[in-house]
Structure P
Amino acid sequence: MSARVLIDCDAYGCCNTLEVHDPDSLASEISFRNWCEDPDNGHFHYCPKCWATIENEQKDELVMSEEDQENE
């Protein structure tokens, strides 16, 4: 019997999956494959393509938040 460990990208609509070969080195395998763990919630993982999009959205939200504070 064998077990497969798969990590699915948690971005909406993404079907990318990462197969983990050594569950004992999960964190290093995730970073080696350029997948990212959400810094706000460690239960969410994203493929490189989706993470780039999420990072850009977070930067845009931060800029908009700073602009809102300046306008107050």
Structure Q
Amino acid sequence: MSTETAQLFFALLTFVAAGGAIGIVLLRLAAAAGSDGASRLGGAISGEGVPLAFIVAATATLGSLYFS
């Protein structure tokens, strides 16, 4: 994989992460407004924080190692 390809891949991952963060904020706002579906969905994914944080940290570390 070339450096340009890796750079594009990590740039696209940035947009995916931003979209996920916006989605979580919107889900939280919908749950606070009284949406039962949003509350159930938020409860279902609330336990996935640590594995998701590990994936983000591992990806950032591997990307840093690749570019150095």
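When distance in nm of label points 7 Å out along Cα→Cβ at positions 1 and 57 is computed for each of P, Q, which one produces 3.9? Structure of origin is P. In this comparison of P, Q, the computed figure -14000 for helix-only ellipticity at 222 nm (-39500 (n - 2.57) for each DSSP H run of 4 or more, over all residues; to 500) is attributed to P.
Read-outs throughout are calculated quantities, based only on the coordinates presented, and are distinct from any laboratory measurement. These numbers were taken from a predicted model, which means no experiment stands behind them. Cβ atoms are built from the backbone, for glycine too; each structure is taken alone.
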